[in-house]
Structure 1
Amino acid sequence: MEKIIHITEIGRCQRQYYYALNEEDRSPPHFTSLKGTITHSVLFQLLKYGKIVDESKEALLQDKLKETTDELFDKAYKESKDLITKAREWVNTTELITDKELHLEEEINLKYDGWIITGRVDLYTEDAIIDFKTSKKITRHGFFMQLAGYNWLLSKIDDRVRDRYLVFFGNSKPVEHKLSERECRLGDKIFLKELKNTILIRNRILENEIPECKNSYTCVMCPYRGICSGI
């Protein structure tokens with residue numbers, strides 16, 4: 001297995017990497033995770049084509065396709081209709097993308113301390129980094145850290161200063177949250193600390209050390225929740 005760390009894995013439970021390394025059986029995607037994937041896929045189409053061009057299971061599930069039954073997909077898609085409506089509303093009303101060149105889900109890779117750090121940014125322009133959330137507005141430190149990670153990767157490509165935004169679709173209307181300077185600094189600090197810690201744990205895993213389960217609200221969405229003794 002290549003030594004790759006995704007931005008979304010930094011600061012999270014590293015036992016998933018141990019299980020993946022040992023090719024353990026995965027559980028089916030969690031319902032909430034499927035809704036998020038579907039909504040992100042729809043946003044990509046709306047931003048790129050101006051409309052939804054493909055509502056097939058293959059187009060909307062991406063990397064979760066093989067692990068998802070038709071029944072589960074149909075249920076998740078039905079439950080995502082409200083999120084999709086708000087996604088369309090945001091695309092039609094936001095000023096963040098007006099007259100901008102849009103970079104959609106572009107993968108950025110950087111070699112760092114023996115690992116490849118990679119991130120797929122939902123959307124960025126010349127002056128903004130935008131991360132989509134299907135939850136209600138909540139300013140978790142993990143969200144700040146994720147945006148800090150994307151900013152860190154983009155800073156290696158160019159020297160632009162970009163504002164950071166979270167866009168939430170779980171409220172009655174889409175909510176844009178621009179991170180304050182304090183929130184950006186906090187995110188940067190947490191990201192660099194957790195990046196170093198993640199690399200440390202991953203190196204130990206490669207020496208066959210089993211990491212502790214980082215019990216959290218995300219355990220129910222873990223692809224190894226069926227075998228992990230930490231839950």
Structure 2
Amino acid sequence: MKARLEDLFFHLGAENCRAYLAAVGNRNPEFLERRRIDPESLLILNLELREAGVGGELDTSSWMFVAEDGGGRYWYVDCRDQPHAVKLLNNDPPRIAPTQKTLADFLATMPEDDRSDLVLNNDLYLCRTDQIRRSILDPITLVQWQEAIRAFPQIHSVGYRRATHPLTRDEMRIPVPGAVTIEAEGRANFASLRYGRVIFDSPPPAVVAIARDLAQRLRSRVFYSG
């Protein structure tokens with residue numbers, strides 16, 4: 001079942017969503033879904049950015065994020081400060097700039113996104129939803145993940161994930177409570193729990209077998225193209 005406007009209100013608060021409701025009042029659902037600005041897509045975006053801690057020390061409790069570019073820039077509206085004006089957050093370091101656009105104008109110019117789901121590449125995902133991108137709507141929790149991996153002595157918690165800085169391309173280690181290494185086939189293989197899904201980085205066959213076992217324990221689906 002798709003998340004609805006009521007779900008967006010429940011998680012973000014009606015006041016935070018008021019400008020969005022006014023901006024999309026005359027738009028049909030297909031227009032919004034093709035641009036990933038429908039209630040479910042924005043709920044996923046906001047829940048993920050909250051988990052990621054976007055904004056750092058800034059008070060984002062009155063914000064509703066409406067877009068991101070994947071490179072550390074986030075567009076949002078703030079119900080306490082010009083609620084219909086879109087602002088831009090550059091996250092590294094956090095700084096805010098106006099965009100000179102209303103939310104209605106901003107959403108009207110959003111490009112279409114024809115991707116049905118996240119791209120698998122060589123990674124393996126476990127999640128409970130029918131699409132990987134929806135995983136945070138029915139998440140595997142940290143407690144459930146930690147309980148499941150106790151049965152595997154070759155899995156060790158490390159508490160971080162690897163990432164590449166979008167500007168410098170340097171490798172970073174970002175704190176992630178559900179990150180683990182898996183000793184298999186002569187090396188340490190990496191996996192992490194994020195946004196309600198488990199991601200195994202390019203797993204070899206022995207790790208794929210472990211992942212499938214974990215999927216049964218977690219009552220989740222396996223997404224893998226290998």
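No lab work stands behind these numbers, since they all come straight from the coordinates. As the structure is a prediction and not an experimental result, all values here were calculated from the model. Cβ atoms are built from the backbone, for glycine too; each structure is taken alone.
Of the structures labelled 1, 2, one was used to calculate Rg and Dmax of the Cα atoms in Å, for residues 27-130 alone, giving 15.4, 44. Name it. Computed on structure 1.
Suppose you compute FRET efficiency 1/(1 + (r/R0)^6) of positions 35 and 187 (r between Cβ atoms, R0 = 25 Å, to 0.05) for every structure in 1, 2: which one lands on 0.50? Derived from the structure labelled 1. Work out the source of -13000 here, i.e. which of 1, 2 gives that when helix-only ellipticity at 222 nm (-39500 (n - 2.57) for each DSSP H run of 4 or more, over all residues; to 500) is computed. It must be structure 1, since only it matches. Each of 1, 2 could give relative contact order in percent (Cα under 8 Å, 6 or more apart), but the derived value 17 comes from 2. Comparing Cα Rg over 2.2 N^0.38 Å across structures 1, 2, the highest figure is found for 2. Could you tell me which structure in 1, 2 was used to calculate mean count of other Cβ atoms within 10 Å over residues 19-26 as 12.9? Corresponding structure: 1. Out of 1, 2, which one gives 3.1 for distance in nm of label points 7 Å out along Cα→Cβ at positions 51 and 171 as computed from the coordinates? Going through each structure in turn, the value belongs to 1.
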